[in-house]
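Values quoted throughout were computed directly from the atomic coordinates according to the rules given, and no laboratory measurement underlies them. The structure displayed is predicted, hence computed values, not measured ones. Cβ atoms are built from the backbone, for glycine too; each structure is taken alone.
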Structure 1
Amino acid sequence: MSNARSDRYRQAGVNIDAGDELVRRISPIADSTRVPGATSGLGGFGGIFDLEAAGFAAPGVRLVSGTDGVGTKLKVAFLTGRHDTIGIDCVAMCVNDVLATGARPLFFLDYFATGRLDPGVGEAVVAGIAEGCRQAGCWLMGGETAEMPGMYADGEYDLAGFVVGAVTAAEEIGPDRCSAGDVVLALASSGLHSNGYSLARRVLLDDAALPLDAPLAGDTLSLGERMLIPTRIYVRALQALRDAGVTPNAVAHITGGGLWENPQRSVPRELAVRFDYDAVRAMRQPLFDSIEQLGGVDEREMYRVFNMGIGMTVTVAPADVDQALTALEAAGYPARRVGALVPATDARVIIDGMP
């Protein structure tokens, strides 16, 4: 560390010493996520990952990348002053996307930007990122912390991430694997995940003026705690299927666009995803009902904005359904049969029975 002073820069709003302090705090947190293949990372100009050490030395290995942020769920973290779980969301939103290709996540980088750096808040955010990486089995290789006075309101920040994974040609998941008659399984979400918060905040916090420190009727968590439940990470669910000898034909991460938009991205254009409304309806949590009822939101719009209790869909051959459901349940990922692939006509997604 340099002995040089940065008084004028501090007067302009940037505290280099605070940045150094944050790096000192998060270095052991990042180190705790090391996996086979992790070499040099935090503190250098670039991170290095050894694919061979991670078990991807065979020909035909493909790298898969993804990037995403947390969106306006951050506003709930600012309002509650709780910053230790939002990093899990950042990892989950990136990692769950690359899972849809069959890839295994290898390493993750974050971008944390704020107007005035608070090392305690930064440490809490990075601790959440590290926990997300542990859940995903990937390495927190590094990232960027940017202090930008005047860009953000006091106490606010932005957070985004970037993940790289790998998949062999034999395990890659793509639309070409799918056939009419394949069965669609739905894996339960943990709640809102990280999509639709602009509408959720408008309905619950602005229009209904509900307090974040009190629970909704019948709930045991405060509204703030309920809205900050982190996005579920599905790495272990997909691994449980592989361990059980089940190869998914399609995987869809249910994010913005909901069931109307995301499942069709995982299947060929000549096929449509036909959902059973009653099976899908059974998976939604009470928080979605509160938003729909208090906001007067049409149910079809709800299924386009939110995940509605389904965080991921996995399409398998009919012969694999029972084995897949058993493996997912044993791994701690509640799932159920909710639909099937059918020849496409006009619509690529049908929810049979929806009023």
Structure 2
Amino acid sequence: MKTIVCLEPNRLVQTETSKPEPGPGEVLLRVARVGICGTDMHAYRGNQPFFVYPRILGHELSGIVESLGEGVENIAIGDQAALIPYVACGSCAACRKGKSNCCTSISVLGVHADGGMREWFVVPAKQLLVVNDLSPDQAAALEPLAIGAHAVRRSGLKQGDTALVIGGGPIGLGVMAFAKSRGARVIAMDIQEEKLAFCRSWAGVDETINALEAPIERLETLTGGDLADVVFDATGSVRSMEGAFQYASHGGAVVYVGLVKADISFHDPDFHKKELTLLGSRNATMEDFAAVVEAVRSGAVEPTGYITHRCGFDELVDRFESWLKPEAGVVKAMVQFE
């Protein structure tokens, strides 16, 4: 079968590998869609933490169940399924607390273990979510939206709060959409006007701020000097993440949704003066996936609207590099296998 491998930073190759067979408790999935996300791009550039090469990328995906291993129940051949890529141990301190998203030995398919950028993919049945009523595109987009839903749930954001979301990429857009669903006033911040326009049209944000044009003054004007109750940083930028504290109100919170391979520092007197809460938000749980599925089914969130670029599987190696350029205007790229 055809497989695309990231051999080393800045090098993707298409190769031929054997078609796998599912073992006990496993499912063979014929891959239909794979979304490209910031993690894939960071891995390609050599900037992704906890990553080793070579690696088959691909953790945002949907497909059709082709065969079942022994003992698999509640999934049928022909079902359409979305991947939940976070494989947790189920017994560590985090898992016992219901936080399998940050399991001490978590293995994220496509990051810590090989993913789905191939024609067929064998996965544990427990990592699949049957979604026969969604389109292949919608099913493949559940995972990045779940990351945004998890960040909003973890933040404790309430109706009437002001949320500032820094970063207008797919993860930031998901945060915006689910912050809006909680009745918050949502302000988007980015350095590109095109992305800010997309935040208005797709996520329905209330206000936008260009981070290059006196952002503090603009935020103070929009909030009557109060600043934001919750600041979500979804940039994966050290500079942005360190600067996020200045936008939070007294008694507010900063949530790091993006991940960066670096140390982060902040000015402690300001942090204490405001009695801020700093939170990390990692991956998502089944509760978050369920919330996203319901939002998509109800029409409250329509993920296909943020898919801006597509290509066939055989085109990806040639297209991938161009998608990393800011001028390409990629919000979400999707690889089609059919």
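Descriptive notes on the structure:
- Among 1, 2, structure where Cα Rg over 2.2 N^0.38 Å, for residues 154-225 alone as derived comes to 1.77: 1
- Once distance in nm of label points 7 Å out along Cα→Cβ at positions 170 and 202 is computed for every structure in 1, 2, the highest value turns out to be that of 1.
- Between structures 1, 2, the calculation of Rg/Rh (Cα atoms, Kirkwood Rh), for residues 178-289 alone yields its largest number for 1.
- Which entry (1, 2) yields the derived value 23.2 for mean count of other Cβ atoms within 10 Å over residues 122-129: 1
- Taking relative contact order in percent (Cα under 8 Å, 6 or more apart) as the measure, the highest value among 1, 2 is held by 1.
- Origin of the value -0.21, -1.28, where log10 I(q)/I(0) by the Debye sum over Cα atoms at q = 0.06, 0.15 Å⁻¹ was derived from one of 1, 2: 2
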